[in-house]
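**Q** Next up, some structures in structure tokens.
Values in this text are rule-based calculations from the coordinates and carry no lab data. All values reported here derive from a predicted model rather than from experimental measurement. Cβ atoms are built from the backbone, for glycine too; each structure is taken alone.
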Structure P
Amino acid sequence: MVSPIASLYVTSYILLLCFFASVSHAQSSLSAFLSQEISLTDWGLTDPSQIGYVSVGILHKKEGKELIIYDIRRQRPVVKEPKGPRGQALSFEGDLFLISHFDQGNTNRLGGYFSGFAKSPSQAAVTIGKAPDGAPALVFSYRRIAPGFAGFWLHLFDFKEPPATRIFLDTTPFTYLTFSIRGERGGEELLLRIADRVLEKKEASLVVGDIASFLPAGRIDSKWQQAWIPLTKLPAGLDRKELASLVFIVKQSGRGRVFVKDLAFTKKRGAQMPRPKEAKRLVRPLKKAMWLWETEKVITNPEEQQRLITFCKTRGTTDLFLQIPYKAKKENGKWEILWVSSKFRPLIAGLHRAGVRVHALDGDPRFALKKWHGRVIATIQSIIQYNREVSPQERFDGIRYDNEPYLLPNFAGVQKEAVLKQYLSLLKASQSLARQANLTFGVDISFWFDSRNKFFEPTVEVESRPMSELIIDIVDNIGIMDYRTQAYGADGVIAHAQSELQYAARQGKSVFIGLETVELPDETILEFGSRGSGSQILLRRLDSKRVCLYWIPDGNWDRSKRDPQFSQGVVVLGQTRVTFVPSTKLTFAKKDLKDLEAVIQQTKTELQNFSSFYGFAIHSYESYRPWLERQNVGR
């Protein structure tokens, strides 16, 4: 017979086994999900229960998915909305107000952008170009494949303004909306929709009608026709004092191109459209730079060196950002930099003979932090010493750093400004050394260094100034990693580069616009909150400072049914928003040379008048050369 005490021990032992089995099972089940550890202090938090908003990215890599954490907060910020009507009564002469001829510029007279949109597998793109008859026009190219859709929108306001200060279009003085339209072949079918301020906020619009019904021929033709749309035809309930956007949607499947020009609101039908004024554009030669990272493969092989030199000559490369492979060791508090400088001498001399300036390149997100500054400075000093020891033809022309501090795990939280201040300190010290050695000093930055996020908060600021301006103040030139595959539109190369070019021009500095050819993964950006649905984010405390964040894609974590003992204290947030970012938006890897050349030409056309516009930089030799070879270019 078992004693009561022995029975108690057995029962306790069994309970402990069950508990640990439960925890083990829960941990095992969680291990199947993508996860990342975070430090609560990095985000200004002390407990996972304080977290009410999370934003993450899911990278769809070939080897599998990867989770990236973008934002963690107590709650989702609330964007201030306007009170009362926000319609703008236009000042105009005669019978019409011209919105745009679509002959130049990235925005219309109301500050509105344009952009294509599509749902996979459909595709859409909008640019400023020429119709088949040579007339300047907005060019809409599409491929509609069911069940996807394709179209484009035109804003009648500046959507980059915060909602509280946006001004929409008051159309009450007008009777018609008019524009000229033609198709490439004829027979293209488009539906016109329209939105006011309230609908725009909801990302919704109302149907006005088929474009064909407002044309003299009753169809879109391969010749220009003027569409006249009576504003009395606008849907009931639409606020004509606060019009926000026009939306054009493709109705039939297939490929096509449609051209639009001379968009206006008029007081009467047949109002005379003003002629476009010829723009004065500055035409000047631009530089063409290229990054090269896998330098050891080149410097150790004479054939590869000649291949690189020939490639640079063929592609018109004027500046090469050449990564320096080295080893660094720290002894007695001092950094020592070791690299085989002799192997660079013939390569740099050959590049100089080909008319290519050579910039010593390095970069690592950690270099922004103070504890790494000694290593960076020691590297620059080693390059300066190399230049002293070789002939002028074998010397580096500049120093270049591609440090991306935003890749640090603690960057997006409360330590952001502290990290940025350390980074600026490094740049100042580096520039001082480079200037003394008569070396050009350049830094690569992301295009959003002067932007605001979706909550209209500054993305990266130090003491109320954009990081882009602070960097431009220090360096000789910047390279904007302007990784987009369309020139025009609110999210295109032109829009992302303009403010940096404006500021750099005032400071007498130079700007390279960087474009990408490296193959990148698609990405899904997800936001989570306490009232979401769909996929989930689970937050589990590891210790007093650390929390593990898990992405539950099927959204089936049920605390009441799955491991109740383990689930106590676990925070679960539901999906509130999803945005898919295809890699084709960022890189030309899956596009053709003609696509890259078109974006370069369109960007040149719009931005040449900026004195700071120095040229383009292609990232990078390791991808750019084989990309061209696959298209039988440059072989």
Structure Q
Amino acid sequence: MAKDRSMINQVTLSQMFNDSVVRYGDLRCQWWKPTPDTLESLTYAQTGRIVKELACGLMSLGMLKQDRAAIMSATCPQWMWADFSILNSGGITVTIYPTLSTKEMVFIVNDSGSKFLYVRDEVNLKKALEAWDQMPTLEKVIVMRPGFVSNTENVLSIDDVRALGVKYMMQYPDTYYERWRSVDLMDRASIVYTSGTTGQQKGAVHTHLSMISANALDFRLIPSASCEDIWLSFLPIAHTYERQCGHFMALQCGATIAYAQSTSTIIADIMTFNPTVFMSVPRIYERIFMTLREMTSADPQRAAIFEEALQVGLQVTEARADENGFVDMSEGIDFTEGLDPELKEKYLKFDELVFSKVRSFLGKNYRFAFSAAGGLPADLCKIFMAMGIRIIEGYGLTETCNTINLNRIFKILPGSVGPVAHGVEGRIAEDGEWLVRGDNIIREYWNNPEATKEAFTEDGFFKTGDIVEMMADGYIKIVDRKKGIIVLDTGKNVPAAKIENLFSLSKWVDQVLAIGDDQKYIGALVVPSFDAFAAYFRQAEIPFDESALEYVGEGAERVCVKAGEDFIAIPQLKELVQAAIDEANSQLEEHERVKDYVIVSRKFTETADEVTPTLKLKRKVILSNFKDDVDKLFK
């Protein structure tokens, strides 16, 4: 059956939103849990009304076309209301990650010249209040938490702004429509400050054209999406990945957007909402797999069955792959067709015993998910394929409004991010950097003409900063960021990601940062899997200081992020970490191997600004925060 392309259109985001409100008005738009025990939802018509009231509220407060307003909030339904209230009043949405420091918030508000600031909670309200004198353009802060009551003149609740909007509409009934209809495709829509693993943040400026063009190229590539789909949202909407690939695409096809309560409740939220589609990053898939493995590890018999099932599943994946490694994962395909009868029988047995149960963790409606913002290890991709779980890996950047390359569902190549998308041009520079050109790419960095000029070639190709290798049929593989290439004092180049990715499925090693610029050899900071070791030590009755363990999250998603020095000094931990290092080294060239390492007692975290919101390591920050440990490696 031909794919439905009726929703693909090149219009402003404001036009797209209002078209969907009219077309899908009676259908569910947003769905969430205001408390752990209750559900709430809004139709497209109801969401449209809220956005209209908020946009009019902003206009009554003095919002002019192309004024900037910022949103500093975790993922929640109100984020979208705020976003389109800004866009539909002709403004420019500035995104701020809710975990950023006061200093970083001040920089973004001032650099963008934001007039209004939406915040979700009192934590970020406090940051704004304490630093208000440092932000001369800021006029009002709007708190999005339901039931918030303000005691400060320049701080409003979202209900206050809606009430202002209702009064404004009564006085000027045509202004809302006149304003959003006046928005042009080439108008700036958003400034997204790159989370960046190095250096000062830069404001990537997206127009309505670049963002709607991103929607169009994605719709052309992915399996059919419709108003029957449920898209689960748990990544930060402040990042273009969740905002465009998740929210904007779901809105354009009339799907339901379901909101996870947090990244620590994803499994429970999947059970509640039974989504069909979601965006994720490799680190989340790694966690899912490690959780599945941990669930069977306590019982030797179950663990053996799980491992045997994986081996049989991988054999099936290999058998289904063509001579170049491509695998057809189309919806409805029979994985056992053409298999050797004995292998087919084994696969069907393990599908019933193991794989079907794993798929149930993703809900009864699961169709496919996307992986981006980092490389999905080829082995992990094959494991999920073996289980019948469809993950479409792609590649893009904040500056490209995401998709530049994308695997095709009917032709997935594990370890690759796919061929270049239709509507985008790509070429490899002499040094291996991937250069791209298309309507979905920014034309400028805000207030930074030098950075803008540096980012493009003379013929208009954007420099991605990523080193790539060409694979079969135009598919490409990301080697590493140019700045992630370690240059030893011998002149040899070593991709840090190549080393670090070898630990992605390790039971005993959680995170690794490879180091070695201007050194004679590769060293590493190694974060052990605290939860796995704690369980092992308890079972083996090996004593350690339980009170020194620090946790984040709750329930099944509770994870240990720090342990005492006595914990990492236990001989069995050192032996198992060494075994993991040895296993990784066996897959590396001599000059790439980890020659020395330090086991550290805490995880690299977003709270400490060591990890981006999409879970990539910030090398420069980690090296600074762990300077003493790094110095031990290269005395």
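**Q** Using helix-only ellipticity at 222 nm (-39500 (n - 2.57) for each DSSP H run of 4 or more, over all residues; to 500) as the calculated read-out, with -7500 as its value, let me know the right label among P, Q.
**A** P
**Q** Next up: Quick check for you: by percent of Cα pairs over 32 Å apart, which of P, Q is greatest?
**A** P
**Q** Right, next: When semi-axes √(5λ) of the Cα gyration tensor in Å, for residues 105-464 alone is computed for each of P, Q, which one produces 42, 26, 19?
**A** Answer by label: Q.
**Q** Let me ask something additional. Between structures P, Q, where is relative contact order in percent (Cα under 8 Å, 6 or more apart) highest?
**A** Looking at the calculated values, the largest one is P.
**Q** If Cα extents along the principal axes in Å, for residues 273-584 alone is calculated from each of P, Q, which structure is the one that comes out at 64, 52, 40?
**A** Structure of origin is Q.
**Q** Could you figure out which one of P, Q the value 12.8 for mean projected area of the Cα convex hull in nm², for residues 289-448 alone was computed from?
**A** Label of the source structure: Q.
**Q** For structures P, Q, calculate mean count of other Cβ atoms within 10 Å over residues 177-184 and state which one comes out highest.
**A** By mean count of other Cβ atoms within 10 Å over residues 177-184, the leading structure of P, Q is P.
**Q** While we're here: Here mean count of other Cβ atoms within 10 Å over residues 57-64 was calculated and came to 12.6; which of the structures P, Q was it taken from?
**A** P
**Q** Related question: When FRET efficiency 1/(1 + (r/R0)^6) of positions 409 and 625 (r between Cβ atoms, R0 = 41 Å, to 0.05) is calculated, the result is 0.50; to which of the structures P, Q does this value belong?
**A** Q
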